[in-house]
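FYI, it's all coordinate maths here, none of it is from the lab. Predicted, not measured: the structure shown is a model, and the values here were computed from it. Cβ atoms are built from the backbone, for glycine too; each structure is taken alone.
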Structure 1
Amino acid sequence: MKKSALLMGAILVSASVETLGQVKDKAPNIVFVLADDMGIGDLGCYGQRKIKTPNIDQLAEGGLLFTNHYSGSTVSAPSRCSLLTGKHTGHGYIRGNKGVKSENGFFDLHLPQEEITVAEILKAQGYATMCVGKWGLGGPETSGSPINKGFDYFFGYLSQGAAHRYYPEYLYENEKKVMLNGEVYSHFLIMEKGLDFIKKNADQPFFAYFAITPPHADLDYPDLSQYEDAFPETPYINNKKKGFKTQMKPKAAYASMVSEIDKNVGQIIQLLKDKGIWENTIFIFSSDNGVHCVGGHEPDFFDSNGPYRGYKRDLYEGGVRAPFIVNWPNVIKKKRTTDHITTFWDFLPTVAEIVGAKPVKEVDGISYLSLLTGKGKEPRNHDYIYYEFYEQGGKQSILKDGWKLIRLNMSKPEKLKEELYYLPDDIGEEKDLINQYPGKASMLRELAMKVRTESQHFKWENSK
């Protein structure tokens with residue numbers, strides 16, 4: 001029997017009758033709202049001035065605002081893999097957006113059975129578990145299907161590629177197609193299903209993972225009235241059959257999608273309050289990677305990436321920094337801010353500690369529970385923050401003690417380019433210090449190759 005299978009068995013055994021009884025009485029609910037391609041600068045609590053986000057701002061006013069939080073990756077699927085499995089992209093099973101053919105169609109590379117997710121840990125501890133929105137970690141009837149990775153209920157897009165369209169032909173409910181025939185704005189239905197899950201499970205501990213699709217392109221929202229005449233517009237025209245749809249008012253559409261997310265946060269909070277469970281709920285808000293710059297979106301107009309350089313698909317800070325807000329009324333009694341460096345791969349060990357599950361070995365994350373409670377010692381610092389990426393020629397980065405090495409064109413050694421930045425003095429990554437500090441670059445280069453393992457599915461020499 002594989003070590004991971006033994007480990008999962010240990011987790012399951014730990015959910016004894018006594019533990020389950022304690023869970024039903026005391027365990028906090030966990031709500032995680034994950035926006036898709038939203039920039040850290042798109043929220044008022046992080047400095048946004050043109051787009052209104054009052055509910056999320058209020059969430060931060062009563063909670064813990066993280067100012068140095070890193071997403072799992074610079075694109076969708078590997079970031080979600082990191083969030084759910086506790087591993088950075090040098091160890092994660094899914095390290096890029098990679099499609100595979102199956103009997104049921106073209107889906108994302110699926111998580112294998114031995115990969116343990118947050119949902120599996122929580123389910124073993126007596127939680128009801130849900131994912132609505134975008135999955136991206138495996139198609140129907142595979143080991144990576146959400147219902148095979150610990151989720152009792154799923155509704156939405158199984159394939160991340162299909163989630164570019166807001167009026168799809170169908171969505172999936174668990175593993176069955178629900179035909180929509182291009183007539184329904186998917187996000188509204190996804191939110192409805194997620195809220196229904198909370199209503200049905202309000203009397204027991206639950207994990208509600210809202211992996212919603214806005215504001216990912218297409219820039220598509222049925223009502224632009226709130227921002228219709230607010231900004232100077234440059235229409236985005238696409239005359240091709242592929243790619244993102246034409247949008248005559250892309251700024252209004254993007255702002256409307258961000259404000260829709262904010263409205264959704266308010267809807268969830270109000271429902272939790274109506275059910276009398278708000279105080280005992282951990283509410284987390286974040287985004288899967290840096291802001292996108294496609295389909296007509298102009299991130300510089302909104303200052304969507306704040307003070308950071310780069311966008312989605314970059315390993316500069318703007319591609320991997322994420323907003324991260326935690327509100328837990330029973331524990332976090334007033335607004336606090338932390339600049340402690342945290343990551344998506346910290347979520348799994350944090351959840352395991354919160355619910356009293358046995359620690360999962362062979363993960364890269366560090367529990368930040370003490371940051372939430374404000375008690376005890378701060379979590380130990382990450383030795384490094386590591387990323388690898390398999391598009392645009394292949395990229396790699398590593399951050400240690402403020403020094404960050406970025407390596408470009410990994411798939412073409414003859415064109416390899418390296419850049420070195422010292423973030424405490426240069427958060428915008430404007431001053432390349434590679435020539436001044438060759439020894440520092442050499443140390444980081446050696447460390448970057450040491451902290452990763454080879455992947456059978458992701459290799460830089462296969463990057464295009």
Structure 2
Amino acid sequence: MQVSVESSEGLERRMTVELPAEKVNAAVEKRLKEIARTIRLDGFRPGKVPLSVVRKRFSHDAKQEVFGDLVQSSYFEALMQEKLNPAGEPSIEPVEKGTEEGMAYVAVFEVMPEVKLNPLSEVTVKRPVAEVTDEDLAEMVEKLRKQRITWNEVDREARDGDQITINFKGYMDGEAFEGGSADGIPLELGTKGMIAGFEEGLVGAKAGEARTLELTFPESYHAKQLAGKPATFEVEVIKVSEAVLPEVNEEFIKAFGVSEEGVDGFYKEIRANMTRELEDKIRGVVKEQAMDALLQVNELEVPKALVSREAQVLLQQTKANLAQGGQGNNINLPVELFEEQARKRVTLGLIIAEVLGSNNIELDEARVRQKIEQFAQSYEDPQQVIDYYYSNKEQLSGIQNLVLEDQVVDWVLDQVTVEDIAKGFDEVMNPSTPDAEAASE
């Protein structure tokens with residue numbers, strides 16, 4: 001067997017494999033004899049068909065079958081001989097040859113890139129440092145109270161924060177316009193749920209009062225036929241209600257499944273949950289920076305075959321998620337939409353594999369157990385959740401991969417400069433707020 005390899009564009013290789021005539025002919029002859037033993041032809045008893053007849057009638061089919069078998073066996077042998085690591089299935093191109101010349105083919109495929117890790121010494125990772133303060137805890141409890149708000153009808157003028165029930169009709173140039181009218185609509189004043197001036201124009205109104213509002217739709221309004229145009233709204237206030245927040249008592253905390261230690265236990269559990277969420281968020285921020293650092297210092301050309309395969313996986317995952325929401329069957333997403341994300345994931349996967357291999361990092365089973373136990377804490381029967389993970393190879397594998405990624409993050413943090421940045425709880429949890437700096441800036 002003769003093998004030659006040519007490098008094409010990027011990671012593509014063209015490997016020509018030539019098989020000697022004696023090997024090919026022997027394989028064809030063997031296949032013809034097998035056919036002769038089993039073939040049924042009119043005028044001949046089973047197994048008694050002359051080989052010359054079989055050769056004349058089935059020679060072409062035998063060569064086709066032998067070609068497939070020889071390609072399969074010789075392809076992997078040729079890869080080992082040339083020390084090539086393919087990234088996907090090859091494209092096989094037969095090479096025309098005479099019977100006396102044997103058989104040849106060209107296998108076109110991409111090879112896995114060689115990954116050489118570059119130093120991370122110039123990289124700085126900014127790690128948020130925060131804690132849950134009493135003020136943060138109080139704000140969280142206040143949010144929980146607002147989630148269970150009730151409304152009490154009052155006989156007074158409406159204020160910001162009140163909920164009013166209204167009927168309204170909208171007019172443009174004296175004509176009612178489509179979508180501009182509704183009856184019995186609850187509206188919480190101050191939420192900015194309506195166009196500018198609508199809620200403000202109803203502050204001070206009482207039940208039974210009618211008001212006329214002269215307003216203008218914003219230029220960026222979603223209904224283009226209304227954008228930037230003036231309108232008149234005739235509004236009738238049906239009733240005014242004020243917010244009633246529940247007291248933090250035994251009845252209130254039962255809604256959150258807290259039964260032990262009463263109100264004190266409730267506050268303790270809320271703080272513990274907030275602390276857990278804060279730690280997870282900080283780990284996520286640091287992990288994102290660590291992975292970005294690996295990508296930035298290790299530029300890598302990746303096989304198109306792997307990117308294409310990963311893009312298909314992402315597409316199917318997205319379709320499955322949309323289907324759960326009842327809309328997956330109505331959306332036709334192009335796979336190209338996922339190619340950039342797929343390329344990043346493939347690149348990062350190859351780099352992570354090299355970090356693990358070149359540094360002899362092995363899976364920390366204790367951390368796997370710890371992560372599963374942490375996840376199980378939020379369930380009524382934690383042991384049942386733990387048993388589920390350890391009995392389900394697919395689910396366990398997902399946790400193991402997360403732990404390996406965490407171990408890679410630890411390795412990265414040992415290589416880079418880590419700068420601790422003091423943050424507030426809300427700054428870390430909601431970095432998109434105007435006054436919050438992103439930890440990675």
Structure 3
Amino acid sequence: MRTFISDDFLLYNKTARDLYHNVAKDLPIIDYHNHLSPEEILQDKNYTSLAEIWLAGDHYKWRAMRANGISEPFVTGEKSAYEKFLAWAKTVPKTIGNPLYHWTHLELVRYFEIDQLLDEHTAPSIWDKANEKLLAPEMSAKSLLQKEKVKFVGTTDDPTDDLASHAQLAKEGFSCKVSPSFRPDKGLNIEKDEFLPWIKQLEQATDSSIDQYDDLLSGLEKRVDYFAAHDCKSSDHGISVMFYEAATKDEVSAIFHKRLLGQELNKKETDQFKTYTLLALAEMYAEKGWVMQFHLGAKRNNHTRMFKHLGPDSGFDSIGDRLLADPLANFLDALEQKSKLPKTILYSVNPRDNYILAAMAGNYQNNEVPGKIQLGTAWWFNDNIDGMEDQMKTLANVGLIRHFVGMLTDSRSFLSLSRHEYFRRILCNLLGSWVEEGKAPKDMILLGTYVKDICYYNAKRYFNL
């Protein structure tokens with residue numbers, strides 16, 4: 001049976017169709033936050049199978065397969081690539097209502113010209129046809145970026161990474177700028193087991209000894225400079241529970257020394273270290289003109305046994321519900337008082353917090369750049385039609401959606417770039433519905449500027465591209 005991915009997929013009125021087909025469809029893409037591999041882009045990698053490009057590392061699909069009763073060997077275990085693909089094909093018909101159903105068929109149509117519903121019966125032929133297509137030059141990593149007219153990719157990189165692939169791509173003059181993003185979570189999570197080994201990595205990356213807190217700040221500053229030299233445009237921070245605990249530098253130095261000795265810290269000490277260190281980093285970002293991204297509220301690694309077996313990012317994270325308004329306001333205000341608040345994007349995995357973040361963003365806007373503080377696009381469990389519409393409606397209600405910097409994939413798969421199309425269709429349909437309902441004028445020039453800016457130009461300006 002043919003799929004439902006028509007030219008007018010998700011476009012339910014004439015205004016929406018006009019906006020998408022005449023304005024949004026052919027705009028270039030800025031994917032400013034993702035987890036794509038710069039090494040694979042540099043290698044111009046071709047993928048061997050649908051299982052490799054579709055299922056490896058995709059915890060969205062893993063969760064759906066587990067929910068469908070698929071045993072772990074067919075999800076992340078020892079079963080063959082084809083057996084894992086068949087398990088996914090068996091799951092897909094059960095996912096109607098989940099964005100995975102749309103994404104799966106959108107990717108089959110756009111990248112493989114396969115206009116069939118995926119299920120157990122069509123799986124063998126789809127596997128063969130897609131795998132043959134994957135070997136073609138036009139399906140390599142670079143070709144996929146060029147096919148989608150991607151102008152900028154913001155990867156996610158640890159401060160200790162050498163950025164060699166980014167440097168080589170820049171030297172080659174690849175048409176898509178592949179820029180690193182500074183993700184220092186391991187250097188902030190002082191309470192974690194990985195903290196002390198990470199300090200050793202930072203020592204190696206900076207060719208220096210880190211015996212006291214000043215050494216740590218110096219090491220972080222060196223890596224910020226190094227990332228800036230490689231044309232970094234942003235930082236990124238995964239913050240499960242927002243913190244703010246004021247401290248002096250002497251207090252934080254003592255806390256750091258205590259941790260180097262292998263002693264445990266209490267919650268206040270942990271929060272003091274994180275607050276002081278992240279404030280120091282944020283000032284560095286402001287100096288460089290970087291964007292600071294906060295991904296807030298994920299409750300991670302809930303399944304202890306599977307975490308010990310598979311590690312993080314394996315599909316056992318969910319939505320946290322800790323309060324964030326007070327510590328976030330205190331943190332942002334501490335920077336604003338010193339005129340050191342960088343451009344900032346606030347994402348929440350909990351949709352309950354969208355209004356909190358939208359209102360918070362409004363506190364710190366100024367004339368430096370329109371929309372300096374952003375309510376980030378619908379993230380993770382909200383990355384669906386309802387979640388995207390809710391995020392955009394909240395932003396429009398509380399702030400100015402005209403300055404929204406739009407969509408990102410946050411994905412490890414090059415095929416996920418089609419989610420920009422998904423977002424653009426949803427955006428155009430939302431604007432079109434407002435027109436049809438008499439909530440906005442049918443001024444196609446005005447609406448077209450909204451679509452162009454939200455889909456492309458706002459991000460281009462915001463990230464100084």
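As an exercise: P(r) over Cα pairs in 10 Å bins from 0, in percent, for residues 67-154 alone, calculated from one structure in 1, 2, 3, equals 18, 50, 28, 4, 0. Which structure is it?
Of the structures listed, the value fits 1.
Taking mean count of other Cβ atoms within 10 Å over residues 315-322 from the coordinates of each of 1, 2, 3, which one would give 25.5?
1
Work out which structure the value 21.0 belongs to, where mean projected area of the Cα convex hull in nm², for residues 203-410 alone was derived from one of 1, 2, 3.
2
Where does the value 54 come from, among 1, 2, 3, when percent of Cα pairs over 40 Å apart is the thing being computed?
Only structure 2 yields this read-out.
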